[in-house]
Structures are given as structure tokens and as C-alpha cells.
Structure 1
Amino acid sequence: MDIEFTIHPAARASIDAIALEAFAAVRSLDIAKSENRSDEWWVPEDTVTITAKDIVGDPIAWLPQVAGGRAYIFIWQDRDPIGLTEDDYRIISRLTGALLKVKWVQKSVSAKYILNCFIKWARDRFLNQTEGDFSDIFLDSCKRDVAELTVWAPVQHMKVEAPFAFGSASVVPLDRTFFDKMRSSLVRLAPERSDDAEAFMRMLQKEFKDCSAITLKIFAEPEYAKEAALNRCGDAIGLLRFFCAATITSTVMSPVTLLGALSIPESHIVVTSPDGGISYTSGIKIDEIDRWMISKKEVELLEKERLQEVGKLLDRDELSDFQLAVRSSVLAFSRAITFTEVSDRLVFAFSAIEGLLLRNASEPIQQNVGERIAFLTAANADKRYAIVENFRKAYRMRSQYIHHRLTEIDLEELDQSFINIRAALTQAIAHMSRFKTRDEFLEAIDRTKFGG
């Protein structure tokens, strides 16, 4: 991917003007001395003492001012703290906003990167009396740092037999072949550190045990690549989770998320008896958990169920209004199954379908959503009636469970409601190329409902 690292002259002039305004506010500030508190009841067991020898370059920090409020200090001249007051720091936010209006900047650079470019430029200008424009420093930095990077994020509680494509991303097994390839790459870069590479790979293999990974390419500077990759990989696994078995039942939890994003609830209890005996019991607090094993054969079946159509929803910039609405609803429904509490699952599952099938907040939910699900997913009148009745019953149970904490729920009805909601979302996915807007989609359903 090639980027032309340019900014329109008018926008560039505005950006440089804001940078100069921020620089004009940089000055020496009176910082309040910190108070030593000796009355703390808790002291960390492991403490680290940092001395001046441990600090490389000028420290950057938000510090309290004598006059009140905080200051952002990023220059130290003869131990004199220099920076911006909290009010003046807002100019940096304006500078960041102006740069992020440039399309290629928005897609490849983080707000932190822009701040670091400003700090570098402001320090040189303040300490060395340089006269260059901020935009020159920024563009030169981007030319050096922005590149195509491959990122991969481990996914917990999911194993795949072989790699497969999912939109612009790929799903890969974290097997011996994967780690051997990574190890060889590190050794090739630094042969003298082969032992370190081996230790690093052993650590990763232990950390990522029983994981697979989402991998994709991002054209960006490294910090933004990490930030954007985390969001995109999270969306990718959310979209992929739409195909797991937990989506057709109201009681099964799916823990398939990016590693560390979710924990399966556990219980731990220690009991001491009068005679001094001690017993320890631990266990998982939820009965049904769907850990996902995806074979080559299952991938073939998923392809027939529109795996790649859902994968295309990963790239937001290329989606129509209707596709964005479908994407939002699929992600909400997929998130529903990651909750341990039935009430949370119901909230997200029903809001997912309401967001897609309601024109506005004034439409009656039970009638309109239930009927649209029915006409979207069934051709037979009896089946349509059963779907509408199921939605009403399930929605009533949802309301009673959430608002009144009633625990007597009909799991068979709730499971059927999940099946119906998923079927409606699947039909929406199948028609994504036919409709440009959600209103067009709803109008087509209503025409079918009224015999049009």
C-alpha cells in the first residue's frame, strides 16, 4: 500500500498556526511539591527506587501546580519545569483534531504519535531556537515510521485445524509450525541472541496455550498499529463468533474472545474445621461453556453459511448504511453470548435485533420486531404466528427477569427466540448487497407483510 505523505496547503497552514499557538503557551511553571504520607496502612511488598541515573531524556508528566490545577511538563531546563497548563493543553487537542481530519493520518497515526511529534518539535524550538514548521517534522516522522505491519492477536478458547481467510483478516492456529517460523525470523535478525529468541518463544507458547489467532495487515506507525489492531481483531472475533453454537441457545456462554478480554467465573472457598483441618474447593460457576474447535470440514460448512459475507463487515470504510446496521447488530448479538448472566444475554440479544428491525423508538417493539422477524424468516402463516408469539413471550420474560428479577423462565421459549433472532440476522446478511439503507430493507419487509 502506497501513501502520499502530503497535506493540502490550506490545511497545512492551519495546522502550523495551531502548533505555533500551542508553542506560544509553553512556559516555565510553578510545580507544587509532593507531600510524603506516612499514615498509609498498606505498603507494597515489592518497591522500586528510581534515581536520576535511571531516567533517559526529559521526563514527561502531569504535575500539580502551586496555583492549582495541573500542568503538562515535557521540558526541563536547569531543573526548571516547562510545559503547558491544563487549559493550554487543549490547544494540543485542537492540533490533533486538525491532523486527524486528513484521511491518511486518520488511518495510520495515533493521537499519542501526534503529541510526541509536537513535543519533539517544541523542545527543539525552545531549547535550540530552531525555526522549522511543525508540519515538516510531522511529515518526515511519518515517512520514516509509517509502514505495512503484520499483527496477530491470540484468541482464547478457540482452536483451528488450519488457517482460513475471514474478510481482510485470517484465522491461524498457534501451533508448532507458527512458533518455529517466528523463532527462525528472530534468529535471522540477531543470530547472537538465539538463546533469547528460544526463551521468548517458549514464554509465548506457554502464554498462548489452547489459543488460535486473528492476523491482519495494517499500514501505520507501530503505536497506532497496536491500537487499531486490538480494535479490528476484537471486531473480527466478534463477527466470527456469530457462527458458534452458543448463538442458538440462551444459556450457553461463549468465552471465545481476545486473550485476557474475558474470564470464565470461578469460585474458591477455604473451610477450616474445629480440629484444625483445612479444605479447599474450587470450580467453574457456570454450567455450560462453548469452547470452539474449528476443523477444516467445519470451515467448509461455514463458507456455505456466508462466512465471507460476514467477514467483509470487518472493513467499516467500505460499507453501506445498511451493511453498517447489520454489522452493529451482528456484533451486539455476538457479544450477548459472552455474558455469564442470562439477563445480560437477553439485553444484548434483543437490542441487537431491535436496532436492526425498528424504524425508530416510537414504534411498538413487540409487535413490529416480532412480525418483521416472522416475515423475514418464514413463509408459512402458522410458522409466522408462532414466531410472533415466541417473541412476545420471550420479550415479556426478558422484562420480568431484568426489572423484577423473576427467575422462573421458560428456557425452551428463550432458546427458540435466540434461534429466531439469529435467523433474522442471517437473512439480513444475505440481503446486504440488495439494499443500501436500513429503511429500504424494512420497507421491503413491510411490503411483504401487507401483501405488496
Structure 2
Amino acid sequence: MDRTNISNAISDNMAGNLGFTLDGFNTATMMYAIIFCATTLVSSSIAKKVGPHRYIPVLMTSWALNYAGFMVVRAFIALTEGGFIPSCLVYLTGWYKSRELGPRLALFWGIQSFANALSGLIAAGIFNLSGVANFYGWQWLFLIDGIATHVVGFVAFFYLPGSPANTTTLIWRQPWFTERERKIAVTRLIRDDLSKKEQSKPVTLADVKLALTDTRLLIHLIIAFTGMMYNTPISGYLPTIIKQAGFNVIEANLLTAPAYIMNLVVSIVGSNIAQRYGGMSFICAFFMVWTTVGLLVMEFLPANVGRWSIYGAVLVTGGTPNFHPIHVAWMSSNLAPIGKRTLALGAVIGMANLCSVPGAFIYQQSDAPRYHRGNWILIGLQVFTAILLVVQHLRYKRTNQRREKVWNALTEQQQKHYAATTTDQGNNRLDYRFDF
């Protein structure tokens, strides 16, 4: 909630209270995205070096600080929030198998949807404190959420274990696992992905070179950039769009909750389907179609339609299930060695937030309240991303078929010689197979 309550604050006239327009809010969003992205590119490597279980609590307790001045606050928050998600991804990949990661990431980002829903409900109540101690309602919102973040971050310092191999913490001096359980937890990860034997290995320049020259990774980064761009205008303006349909500020914030709950439930269901049956690209593409349908409904509603009809269209669009957890897990399962994967996890989160730079200007004040021009831009982005997802799926499938054909043509002796002498690394190896 502390990361996402800005949209609730905007609906409570924060911009007007501070003397700027919604376009000024867009500028702040752009600045935040640039700093956030730059931070993600290095934070995954830092987390790998110092340990994500130590780095995550530091970041949590840092971003809850606030300074006077909206732009200064957003810049500082971007610096500290930018490392949080990449560090969490590095942490989670050290605990779960490749196919298990998707549902866990859906829960991870789904909790954010739940937080958004809860934030709207809490904001509706906190805004009634407006005037108490000469604070606006949105100031009380930031203060209360910030205190909660400090408490959780402080607890995390003492609670988070380092890895399945080392589960002692400052609170729990006895390991969480017995020796047998520890061996099982570690072995199952290595059997699923041999590169995880090097889980504690720091990132090297060779890993950087491998990441920069992998065109498959580039496609994943483009997918994250274009596919997540809709989230900036939709989530940032969701309470405002509902309010402009004819609801008051309290009602508008309360009515955001069902969209976020829908997002949470369908995202988790989709991720579990992907874990069991595969087809990650097609599930992600289906989510793109969902968004497109919602945007088309918003676009073609008559100008004189009632407020509840507008809300229904906004509910479908705002409740779009999040493809990002499935996509990140899919990308992660197809990258090796571990250093390259670590860099990619930071990069994909960076791209998913850098898209906020152009995304912040898709909905313009001159296009309010229905944002017709912005909706068509979002429709184009969703269709383009769906196509890229299918293309990536077909590329992985064709590469596997080609490698299998070449590998099977080798004698057993030639296969052993290749394994012992090849300079190919990670997912560039002839005996590596992609998961699709």
C-alpha cells in the first residue's frame, strides 16, 4: 500500500493542494520511472553480493521516509523502491523450482493488487481525517502507510532466512529445516536447474556480455516494456476515472477494490494453470486480449451513458489479470547461467517500470474524462505484445526442435566430447532445452 497509494492521494486533490495539475503528476511519474529503472539494473547484483535477505529489509525501511516537496519525495522513493522487486526475485529463485516460481510470483504481485484494493478502502476512511492536525486526508494516508512499512521492514531484518541451505535467523537460532529436509530442499532445486548450484556466485563481466548478446532476452524485455505500459495510466487514474464518471471521492476509492480483487484472483488462477500445463505465452496473450476488450468497451460506450455503465467498463479494464508474474517466471526458467539470470531479473523489472515514462503521458488532461486517444494507444500496445508472446513461444519451440535434431545426430561419444569441451554457456548450449 505504501508503494501504490499515490493514485488514491491524487483522487483526494493532492495535485491541487500542492499547486500542480495532473500533467504535473505525469511528469513526476516519468521521473520516478527513470530513477526506478536505473536502480533495478544494479540492485539484483547488489542483492546477490550482500544477500537479498539482508538487502530487502534495508530497502523497505528506507522508502518509508518522506521529505517536503512532491518531486523530491518521489525521486527518493524511486531510489529505494527500485531495488526491492529485483531483490525479491533473486531471493525467490533460490527457494523454488522453475515451474513453481510463476504461482509464487502471482501471489507476490497479487498481494499488491490486494493492497491496492485495501488501499482504496482504507483511503476512503482515512480521507475523513482531513483537517485533523491541519493535515489533508492524503497526508494522513502517507503517514499511516509509512509507519506500517517501517514496522514490517524492521521485523524482516530479524526474520528472513538466507537460503534453503541456511535457515537460521536473528530470531530463530535453530534452523527451520532438519538436516534431511535441508538436503531435500537444496537437491530438488539443483535437479530442476543445474545452474542453481552456483546460486551464491556473484555476477561477472562474462554474465553481462551473455545477457547483452541474448536476443531472446531482448524480446522478453520488449514484452515487459510494451505489455506493462497500460498499467501506468489505468492504475494511476483508476480512482480518478471512476470519480469523473459521477461518483464522489469516497465512492471512487471504494469502487476500485473489486477491480484489484478480480486482478488478484484471475492472475493466481492463470499462473497455476501455467504451472500445471505450460503454455505460458498463450495465457499471457489471453490476458492481453482481456485488456483489449475492456478498452474497446470503454472506447465505444455512448457519450451519454450512465455512470454505472462506465464503471462496469472500467472494472473489466482495471481488473485485467497481471501477465507479468507468468512472463517473468517463464523468462527466468529459460536463462542460464545464474549470473545472467540475475541481471535479467533486474532488467525485466526495470523495463516494466521504465515503460511508465511514455505511459505517464498516454492519458492527457486534454483527453479527459474518457481518454479516447489514450485508449487506442493502449489497444495497439496490447495487440503488439500478444503477437510478440506468440512469436517468442514459436521461437523457443523451433530452437528446441533444431537442437534436438542436431543432438540426436551425434554419437554418444560425440555428445560426451561436446559436454566436456564446449565453450557454449548456459542457454546457448546445444543440450539446453527451453521451457514453453
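Values quoted throughout were computed directly from the atomic coordinates according to the rules given, and no laboratory measurement underlies them. Because the structure is predicted, anything quoted here is derived from the model rather than measured. Cβ atoms are built from the backbone, for glycine too; each structure is taken alone.
Overview of values
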item	result
Source structure (of 1, 2) for FRET efficiency 1/(1 + (r/R0)^6) of positions 262 and 318 (r between Cβ atoms, R0 = 35 Å, to 0.05), computed value 0.75	1
For 22.8, 80 (Rg and Dmax of the Cα atoms in Å, calculated) the corresponding structure among 1, 2	2
Structure responsible for 1.00, with FRET efficiency 1/(1 + (r/R0)^6) of positions 278 and 326 (r between Cβ atoms, R0 = 41 Å, to 0.05) calculated and labels 1, 2 on offer	2
For -23500 (helix-only ellipticity at 222 nm (-39500 (n - 2.57) for each DSSP H run of 4 or more, over all residues; to 500), calculated) the corresponding structure among 1, 2	2
When relative contact order in percent (Cα under 8 Å, 6 or more apart) is computed for each of 1, 2, the largest belongs to	2
Comparison of 1, 2 - label where distance in nm of label points 7 Å out along Cα→Cβ at positions 86 and 358 is highest	1
